[in-house]
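Structures are listed in the sections that come next.
Nothing in this text is a laboratory measurement; each read-out follows from the coordinates by a stated rule. A quick note: this is a predicted structure, and the numbers were derived from the prediction, not measured. Cβ atoms are built from the backbone, for glycine too; each structure is taken alone.
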Structure P
Amino acid sequence: MLPTATYLQRRERIESYFDRTAADAWARLTSDAPVSGIRATVRAGRAEMRRTLLSWLPTDLRGKRVLDAGCGTGALAVEVARRGAQVTAIDLSPTLVKLAQERLPHDIGYGHIDFRVGDFLDPALGHFDHVVAMDSLIHYDETDVQRALTGLAQRTSTSIVFTFAPRTPLLTLMHAIGRAFPRGDRAPAIEPVAAERLRASLGCQPDLAGWHPARAQRIVRGFYISHGMELERR
């Protein structure tokens, strides 16, 4: 399935932001370094969402291939590898992938991580048992989210766990407020998606026959609002 023009435009902006504008800020956010109050809520929210998505994956992943779609600095990939998985961890930003490689612990058990720079929708990555896309689809509109999930489903055998930005009055207000803060405290523009509408549409997509929405969880921590969802093949 070929990417849409809107997807390609968004991808270029995201790559530019995380590889240039926000590289240093993202490195601090994903470390133990002191951060501003705004970023502290984002750090806490991301940690809770990461734990949630990991809880939806099997604790024993030995012999399984897992795609970390939008791996950032690699925290989730490390946890999956520690369960024994062969992880392909890919991100658009060479800077973040380099940081992930530098932070890789010496001991990750029986697992392995193959870090790559590129688009997680690239069919050349091959097939996987599970896919995790944490906060990597939040910048795309509903149509592109559906197309991305459809493309991933064609190369996944068991489950896809992902997040998106839910359309809520609070999130809309917070984005308006956020524009008043210094540029360094801003994230790239996100595309809020109506959760129930997305869930319903995924459940009736012909290209997702055999796939069904399962668990879901919304995490709200200050300036972090994200909605996790699981698609499973039955």
Structure Q
Amino acid sequence: MEVERSAASVEEALEAALSELGVTEQEAEIEILQEPRSGFLGLKQQDAIVRVRARRAALPELTEEELEEQADIAADFLEELFDMMELDADVETNLVDGVMYVDVWALEDEDEMGILIGKHGATLDAVQELVRGVVNRETEQRCRVMVDVEDYRKRRRSQIAERAANVAHRVKRSGRPEALEPMNAWERKVVHDAVAKLGGGLETASEGEDPERRVVIRRSG
């Protein structure tokens, strides 16, 4: 079985398709039919389109060399972008817990980094979409690197995963489904992945419309 979904970003389209099929990213074959055509700061003219097929075998992971290649492409692009913006920032690549990050650090003015993150990470999400498009075009692979600014994503990932685990344990004990607070597509994916790792008869589903879209955790079956 396969589905096609469109959304403002690849992550949102992918989340919708995975949710409908009831599989995780590791249990699916993913094809990006169209990257979102966007201007800076998330001004999108055309949605992203993905095709997702459920499969029994997990997709092969990228090698560390392939991840490093993607990270180098992303870092080069960001350095050129920041030069044009006259933004003083240091860019470096780091593999942390299996995730390849392109980390951005302030050289002088930390307030500039706050602007680059944006409210609830909105500007950072827009930068991620730009990087995703560049890496996808140059490697013809799904972009697996994450852009982070001053460890914002790493801290946020840890907070969300811990909250998801706490709610999941509560749902498992009580049997009553619970909805988390509204989150963006990347944050919702962190919840889906965190609960999937717990196993034990739990499932997740995204409900509602952005910006109020949220993940509901419930017992499966």
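Going by FRET efficiency 1/(1 + (r/R0)^6) of positions 79 and 143 (r between Cβ atoms, R0 = 35 Å, to 0.05), which of structures P, Q comes out largest?
Going through P, Q one by one, FRET efficiency 1/(1 + (r/R0)^6) of positions 79 and 143 (r between Cβ atoms, R0 = 35 Å, to 0.05) peaks for structure Q.
Work out which structure the value 0.90 belongs to, where FRET efficiency 1/(1 + (r/R0)^6) of positions 47 and 207 (r between Cβ atoms, R0 = 30 Å, to 0.05) was derived from one of P, Q.
Source structure for this number: Q.
Once mean count of other Cβ atoms within 10 Å over residues 103-110 is calculated for every structure in P, Q, which label goes with the largest value?
Largest one: structure Q.
helix-only ellipticity at 222 nm (-39500 (n - 2.57) for each DSSP H run of 4 or more, over all residues; to 500) computed as -11000: which structure among P, Q?
This figure was derived from P.
Out of P, Q, choose the structure whose coordinates give semi-axes √(5λ) of the Cα gyration tensor in Å equal to 29, 20, 17 when calculated.
Q
From which structure (P, Q) was Rg and Dmax of the Cα atoms in Å, for residues 71-134 alone calculated, if the value obtained is 11.0, 30?
P
Any idea which of P, Q comes out highest on relative contact order in percent (Cα under 8 Å, 6 or more apart)?
P
For which of P, Q does FRET efficiency 1/(1 + (r/R0)^6) of positions 63 and 191 (r between Cβ atoms, R0 = 41 Å, to 0.05), calculated from the coordinates, equal 0.65?
It traces back to P.
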